Every structure is written in structure tokens, then in C-alpha cells.
Structure 1
Amino acid sequence: MVKDKKFAVAIAIIIVLALALIYILLIGPKIQSFFLNTQIKVQQQTINALIEGVKQQGSVGLTDGTNQIVCVKYEPPQQEQPAANLTNTSG
């Protein structure tokens, strides 16, 4: 009777360890990958929405309650074209 209980406990421990190993090696990484991909997708959608808002409205304000950031479209200054080979012909 005592041998049967020890054997049952040993089998239960082996099953628990096997399930933990399966979770660690197979299930856990798939769950983490799913959540990471979802976060990346939401981040990309958020950035695209901000860019679209700036394109349409000219600026977008972001706030966390105490701080505020204003996103505006940046247009670099136009560089002047150098004059084409001006030579002094007087002389």
C-alpha cells in the first residue's frame, strides 16, 4: 500500500514537471510572441494615426495630465541655389 502511494506521487510529480516543461518550451513563447506582435501592431497604428493627424490638422497635442507635447510637421528650410558661374567680363 505504501509503495502504491509513493509510485502515484512520483507519477504525479513527473506529470507536473512534464507539463511545466511543455509550457516553458512550447506554450509560453507562443503567448509572449502573440502579445509582442500585438503591441507592435498597436504602436504602429498609433504612430500612423499621429502622422495622419499632423498631415490633416498641422499639429497634434499629446498630454498625460501634467505634461503636453505638440507634434507639428517639420519642413526644412529651402537651400538657395548657387548662382550659375557668374564671371566678371569687364576689363
Structure 2
Amino acid sequence: MSEEVGFSVLQILERNKGKNVRVVLDRNFGFEGEITTVSSDPPGLWISNANAIVMRTTLANPLPQVVSREDRSEIFVNLSSVQRIEILH
């Protein structure tokens, strides 16, 4: 297993399997979808019903807001390149 991704992170993601998630890869780009599988080697997530998202901030609203979505079917996201993961309710 990669030293960059701790075992506890993989356990938390495994417990949230089946839930919707937002995975932010950089300041303006990420993916949303449902966690289907958590992989430990390489450390990553399989996301189904995925959307590629573009986020923007403004001076009036400094919190990132999703401004566009593009449908994807299923993707693998390597956790080594992830900045933030949000479980969506």
C-alpha cells in the first residue's frame, strides 16, 4: 500500500461504499458519483454514475461552487492525486 494514503482513510472510504462522493483533484476540477469499490494497491476509488465537475469561486462567494457537469459512466480515481474528498448527503 502507498505510504501517502493511510489505512484509516481506506477504511473510512470502505464504510461509505454506496454513498455519493465529490472528489476534488485540483482547485477547479473533480468528480462526483457513487463509491462502488475501494482499492488499496494502487490506492483509489471506483466511482459509478460519475460526473466530471468544474468549480469556480468569486470574490462575493469564496466557497467553490459547481458550475458545470459532464456525464461519465464509471471512473477510477487514484487517491495519490486527490486534494479533498467530500461525502455528499
Structure 3
Amino acid sequence: MCGIMGNNEVDSMKNMMAMSVYFIIADAFDLDAMDIEPSNDLEKDFHMTSETKQNLSELVVDMFAGRQLDFSSIHNVQDVVDQIVTLH
């Protein structure tokens, strides 16, 4: 591994995955990733439409080997991160 971004390899991997989620969200909503906060609401703050929702979903599938988002439990950025980073 090139660098440590956590207390151990697992934490580092989770942190890198979380960073990737921020860049995916930035891409889907045409935002600067550095302006995104975990508490940002996808609908209220980013005005998510069916088109951006589909785009976000496709980007996640592409980046995370087919991982599907469950939008019924996603409200903010942290919810997206949790679904991707948390292993079920």
C-alpha cells in the first residue's frame, strides 16, 4: 500500500472508498468534491432528480463492482458512504 489513511489497512481502505464516494457524488451532481459535507441532503441540498439519481447509481455500479444503492434508506451523503463502505 502506498500510504496509510487510517489506523490499519482496513481503516485505510474504508477511508479511500469514502473519498471515492465523494468524488462520485461530485461527478453525478456536477459539484466540487471539497464542498461536499457528510450531512448534505441529496434532495434538499443537491436537488437530486431522477436523472442525477440514475447517474449516481451507474457511477457506483461502475466504480464498486456492481454495488447497488438502496435509495429507500439514502437521504444524505453519509448514507451513501455507509452503504458503499459498510460490508454486509
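Just so it is clear, none of the values below were taken in a lab; they were calculated from the coordinates. Keep in mind it's a predicted model, so treat the numbers as computed, not measured. Cβ atoms are built from the backbone, for glycine too; each structure is taken alone.
For which of the structures 1, 2, 3 does the calculation of distance in nm of label points 7 Å out along Cα→Cβ at positions 31 and 63 return 2.5? Source structure for this number: 2. Match the computed value -3000 of helix-only ellipticity at 222 nm (-39500 (n - 2.57) for each DSSP H run of 4 or more, over all residues; to 500) to one of the structures 1, 2, 3, and report its label. Structure of origin is 2.
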